[in-house]
1. Which structure, out of I, II, was relative contact order in percent (Cα under 8 Å, 6 or more apart) derived from, given a value of 28?
2. Match the computed value 29, 23, 11 of Cα extents along the principal axes in Å, for residues 20-59 alone to one of the structures I, II, and report its label.
3. One of I, II was used to compute log10 I(q)/I(0) by the Debye sum over Cα atoms at q = 0.10 Å⁻¹, and the answer was -0.33. Which one was it?
4. Upon calculation of distance in nm of label points 7 Å out along Cα→Cβ at positions 100 and 116 from the atomic coordinates, which of the structures I, II produces 1.9?
5. One of I, II was used to compute helix-only ellipticity at 222 nm (-39500 (n - 2.57) for each DSSP H run of 4 or more, over all residues; to 500), and the answer was -10500. Which one was it?
Structure I
């Protein structure tokens, strides 16, 4: 799971979910990522799940500034190429609180502090949790009115 600010999520969206940057301190996690792995996007502030995608590459290094943080020297240098999976429109975003109590990953924290599960930049979720969230995102996608 990539935990992202709204601004940084939009940067990935604007690029058609073709690439995702990982903060410099998460190099080891980025190195473990491989083609076929799946990513889930969580937007902080809004506390919502927004999209899933699939990695099409392993990690590579690029220091082009795309994503921003309060740390001036952070350029999200560890990158992976991705392709979109299920992507919700802004008005469809899935509130994390609607699913949090059902997620195995969140049980590491006391129920009243479930939001702690979504702090930090990169998290490895159990496959069961990923599938639960992605299934709900896909359900919301299918419920989208058909444009005429």
Structure II
């Protein structure tokens, strides 16, 4: 069974929306692990029906090396993003993981990704599942 780590911080809203869509599309065919940069984010993602969840820097560092796929906002690979919740060790662990990373171009940081049209979050998540994830899961 493929293991998908969904990483989010602050209130966990993006991660929760991703997990809800994953559950609708794949039900129990994948294991979804909610990794929050804080307990509130993890709690919200667990309410969205993640299979398991953990919070904080150490949880991310220990879990992402074994993941098949990592999903989250682009800030999860940027140290000090999400109002400082993404530590340098979290960003490094995610970036170094051999897992495929599917990142949503949403950021509250002073970073702009050139060439990315402004697309509402629900459409980004739908594209993530239909265009990026289904093919990857089917090819392995």
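1. Label of the source structure: I.
2. Values: I: 29, 23, 11; II: 28, 16, 10.
Among I, II, the structure yielding 29, 23, 11 for Cα extents along the principal axes in Å, for residues 20-59 alone is I.
3. Working: I: -0.33; II: -0.28.
For log10 I(q)/I(0) by the Debye sum over Cα atoms at q = 0.10 Å⁻¹, the value -0.33 is produced by structure I.
4. Values: I: 1.2; II: 1.9.
This figure was derived from II.
5. Values: I: -6000; II: -10500.
It must be structure II, since only it matches.
Coordinate-derived values only; no laboratory data. Please read these numbers as outputs of a predicted model, since none were measured by experiment. Cβ atoms are built from the backbone, for glycine too; each structure is taken alone.
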